[in-house]
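These notes open a run of structures that come right after.
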Structure I
Amino acid sequence: MRRLIGALLLLAALGGTLGLSIGIRTDLAEFLPAGRTPAGAFLLRELRSGAATTLLLAGIEGAPEAELARIARETAAGLRASGRFAFVGDGTTTLGEAEQALLLRYRYLLSPETRPEAFTAAALRPRLEALLDGLRSAASPLLARFGFADPTGAFLGLARAWLGESRVETRDGAWFAAGATPPRALLLARIAGAGLGAEAQGEAIAAFRAAFAAARPGPARLLLSGPGVFATEAAAAIRADVELITLASAGLLAGFLFWRYRSPLLLGLVAVPLAAGTIAGFAAVALAYGGAVHGIALGFGMTMLGVTVDYPILLVTLRRPEESLAGAAARIWPTLRLAAAAAATGLAAMLGSGFPGLVQLGLFAGTGLLVAAATTRWVLPWLVPGARIAARPLPRPLRSLLEALRGRRAVAPALVGLAALGLLALGGPAWQRDLAALSPVPRAAQALDAELRASLGAPDVRLILALGPGTEEAVLAASERLGAAVAPLLGGAVQGIDLPSRYLPSIATQQARRSALPDAAALQAELATASAGLPFRAGAFAPFLAGVEESRGLPPLTAARLAEEAPTIAARLSPLLSRRGEAVEGIALAQGVTDPAALRAAVARLADPAILLVDVKAETEGLLAAYGRATLLWALAGGALVLALLGFGLGRPGLRAALPIGGALVVTLAVLTLLGEALSLFHLASLLLLAGLAIDYSLFLATPGDDDSLEAVLNCAVATLLTFGLLAFCGTPVLHGIGLTVSVGVASAFLLACALSPRIARA
């Protein structure tokens, strides 16, 4: 007993040391294969480091309108003071004096209205009349400041474009959702940086909540959404489900094993191979992948290592009364070795897939299975050499039922045939290609995100137009070509499009606009003609004349200069124009696309290699389909290797032992299809676990014997159901799929193995 306790403490210390010294990656994009198309490669880059991952949307409600406005303003001020946000929009967002000066100075190089005809008397006359009317209105202070320096309105038009257009209403210096009842104040924030890790995003979200709390919200409540919030809440939801199910299943498993074996010693024996296999798999993946293991590989690898719980149960149950534990381990070792090798071989086939996730998963689980089997064979007998653990007899009705089923070989083909016919009648298994259906984020949270996006006028990211990569000038030029191609669709097939060139034209365009500006004498003559008869004093438009003349000698504006001198403007541009290494990439976001085909056709007519239309939903579905096909292909390859191994190890009996495995897979697929479950990667991974379990059941029931093998395999099946079966009741789709697949599969695998096994010889 001392050796067992020492081994458990040693494994705990080793596991803790590995966990602290080896990093665990959580970025889903790192688990996925590299994109096989340009659109797929772009999408994966955006998943890893795209600016869209840094957007936070917030609503504040539950208080009178004036109080909501105060809370929103103070929350926004706290966000800006935290230094964690590159941009905060709340209704008070304005350009600072320095940024206004820069924008006013460069108004004619940046404005799309800068054309030679804009400075003729015919164009200036209505502008001057409108200015005169405006000076008599409530807008007089603003027009008095900028109207005489810029009667064309270029500056005010640019300011609206730079700060963005939204569908919100501004009241008391805060944004409100238009027509919302009860009233809801709105905030928009972008976390500083791009492609942030989960920890950095979590800290920014915590800073957002802290700023809201510091605003003394009273009864008001904060509604926060965005990719970072989704990731945090999804992780919390999965963690809560796993913790609850783990505690419940551990309690049930411990109770079952204690009831069957009346020995707490067995619990320690079960823990040793499982812990050893987990540590070995963890270390193998860390060595192969530079010291870091992906969390998904760790989670699913440990799930698949649930097979190893069978090994110590089989050892102690199959030990004969006169036999030592070491003797029993030596006697069952050939069968146990073959079962472990077959299960590991099926997983090892994934190593050749080239998909990072599948390779890590196969390496982790395959290594763990072999180490767990070796630990059961050589380590457990040494830890407790004198252990005497016997299972209590099965209840008589259950024993009679199993004895009646064993050897009824006609039952297996009838059950499998019925399942196969049902599967064909249902049209075969359905494949899940909608990533949203696998999301652990509640539907209510997804609906809130859509509602906040609609209120704030945030762009629809279903269709993204990638620009570049290339130089900044090349990307901006491509943006301008795209804008010209989409212009005929605006207001119809496309409501709007957010382009980087909308905020920063290319140098060539700025130079062309600069060349379009008239010289001082020509402009003076046109202005005199335009103002004839209007009550403007002489020299009133001297700032306008000076500004145009200055613009004729300005150097073009660049993104680097904006970043240095205009942080608010740079924050507005940064999601659309970013530098990746030596190259620059751009993104254009289409808004209100009612006719995607028309947009695709407009882009196709350009035939521009620097412009790529990415249908996010289609690419995501294609990625899931490709991953699913690869998983299925390599699982089939693993199955072929398992058949070859069983045939080599046992001959024809070994091939017969494989029948329950295939039958259990058919039955499981039929039941999942009947229940309306669309198969995903997680179902396929669970089927691999099922195959490993079915191998154990089939091999240990394949040869004639007494009740011990049947009882041992039954104990293993019940232990697995108690370990994984409760996952079927989880609200998280991924965990639910795993639990349901394993539960149905284990039950069918045990029943088929029992029916195909030889009858028990009776004296």
Structure II
Amino acid sequence: MGHLHRGGVLAAVLGLVLATASAPAAAGPGPDRYRNPISAGFADTFADPVIVRGDDGLWYAYGTSDPLREGEKQAHRVPTARSADLVHWTYVGDAFAPDQRPSWAAPGAAFWAPDVRRVGDQWVMYVTVTDTDVSTDTFDTAIGAATAPSPTGPWTFADQPVVAPRPGGGGGYLWTIDPSQFTDVDGRNYLYFGSYYGGISVTELTADGLRAVGTPSLVAIDNKFEGSYVLRHDGWYYLFASTANCCAGPATGYSVHVGRSHSPRGPFVDRGGVRLDVSRAGGTPVLTQNGNRWIGTGHNGFLTDLSGQDWIVYHAIDRADPYLDEPFGINERPMLLDRLDWVDGWPTVNAGAGPSEAPQPAPVTTARLDERFDSGLSRWRITAGRWEVTDGRVSGTGTLASRTVIDADVRAEADLRLTGASSAGFALGGRDRERVTILVDAERGQLVVRAPGGLAASAPLPADFAAGEVHNLAVEVRDDQLVAELSPARLGDQLAVVTARLGWSLDGEFTLVARDGRAEFDNVTAAELYQPVDRTVPEPTTGPLLSDYSDEFDDGLDADWQWVRENPAATVRDGALRWPVESADLVGTGNTAGVLLRDAPAGDYVAETKVALDLGEDTVRNYQQAGMVAYVDDDRFARLSQVAIWNTRQVEYGYELPFAGRPVYGGNIVGTPATTTWLRLAHHVDPATGEHEFRAGSSRDGQHWTWGGVWTFPADTTPRIGLVAHGGAEPPVTAEFDYLWFHR
């Protein structure tokens, strides 16, 4: 989750107070649209959210232990909400009673960042337990697990932690928080966990998912990432992780980055090929603030709707209402939902546009064929064998055809259990044309696609595949391309994937199939397949150079520069500004660092600099940095710099503003620095509000840019653009700036 951050430049508030509340779901903006936050109907805050689809076909959301409403003053113990459409939610209770805790947890322990999965024949909730009985330290965290027969419980804690508290080499305990489970195609279970102090690790789990086994592997470096979530897409394993600070109120810059790997154990690399587990750690932005009301967009979960469209669920902060109650208390982090697109093999939210504020097309949660068997078999006809409905599920042997005709470009799925059949699944296609059958073949240990004319494709099932447990079988057909996947619970962790090119489009009948025995089916749907996004929204680009505002440091500092606390050690020679990094800072009330400023042009522009700063790697050099700043005064600025943060080297886009009588500072992370790093601030004036929006970008070569978050300044301010080099004088290091350019 992210209540804490190790280090002075990214401080956060820790605090959990306990409470209860519920309210009816608020009406949405229309039957096919929704507006964030989706938790508004039952909660003001619902941090670290995850969503699963239950056996009843409904959706269940879980959040961190905070009060749900302003003024409650008492936290819910993993609050749970239910929805039929992913838009309107109802609070249905807490996972744990006020006095319920694991035997190894200390009294008063809080439960953070739940992750709920189907493992075997039960549901398992992994959760951070903030205080255990191994020491007197009140943050000797561990990962616990609780099991239940359904997503609403009742939940029973396991008698031992999944991952026990881990002493840290630098004192205290490593932050063993933010669990996320993943099941691979070979049936092995994994757990990802960790945070800034200790990094993100992955460990293998026992078959029941309740014990860690083997030696954990580090997959993302400490002091940069937390809140991991892993899924498998097109044969790649994607590690989503949140970075920067979760909880700095109106300066919160939390965002989600991603890397991918050919193995669930990594190494994970970003789009530029940079690993996430090294000092200059990579990470391709997936979700970051865009200048609207939402900041601190992070700690994500994942889901797929009935059309096959992927979605990201996460929390964010309304910058106009950042705290639940009093300022500097609990950060108010409601639950948001947005479309997750895949473009050129990489995930991005809303085609790169970021978190939504206006009404959006809602997820598809009903379908033309949408069967829970509540009315028996009235919409079906038995074409072979014997079928019956019991407790809202259909079971039988032979074939059972829907009276609903499916169209081409379809996603069909069902929850199925083989209770005696050698194979079971469904067939797609009309009687008088080619028909394709997709079967879970337990006898041969395969997921199989078969069609007349000899077409066949298959993938192995895990060696220990339990056919008698519930699994989800989903098939997508687009034009003549078919993809079938089998998973425990539709969360991006497939047990088998089969692809086949049919040679014809597919529509007609939908038929359930069970061979040589009985099988059980539920939640049978067939919906029009989603339309994928194939390109992202445009990123900022540079136009003509504004030479009257720019300086290439060819002959000293020109007359347009203005100093705040002039540093005589900063000199111009050989076509560069050379500035020894100062033992000073701008953060907080000290305000001792020098700032070198220029007036910016009116309207939209892009400011750019190229800065060389040798910070080395791996060693602690807090918080030496150099870069560019958008500056109003010492308590309102946005600073984009390459910086040493403990053992890491990052491009931090820090932000300070006055709030409730004192300055508040937070950060957003934008790419990976090299020794020489190019930096850009793209300025835009919001036509509706007049606010100044500054989006940050960084590059390691001056050609390929990573764009991150947006910080805003009030309309009645006049930000100037400048350069900074500060954060610590030891060991001595000099920043070299080649230029400061302005482009229209």
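Values computed for the structure shown
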item	result
Which entry (I, II) yields the derived value 13.0 for mean projected area of the Cα convex hull in nm², for residues 109-308 alone	II
Origin of the derived value 34.3, 125 (Rg and Dmax of the Cα atoms in Å; candidates I, II)	I
Which of I, II yields 3.5 [distance in nm of label points 7 Å out along Cα→Cβ at positions 85 and 325, calculated]	II
For relative contact order in percent (Cα under 8 Å, 6 or more apart) computed as 11, the structure of I, II it came from	II
Structure from which -20000 was derived, helix-only ellipticity at 222 nm (-39500 (n - 2.57) for each DSSP H run of 4 or more, over all residues; to 500), options I, II	I
Computed 20.4 for mean count of other Cβ atoms within 10 Å over residues 101-108 - originating structure among I, II	I
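Every read-out reported here was derived from the displayed coordinates using simple, explicitly stated rules and does not represent laboratory data. This structure is a prediction, so every number in the text was calculated from the model and none was measured. Cβ atoms are built from the backbone, for glycine too; each structure is taken alone.
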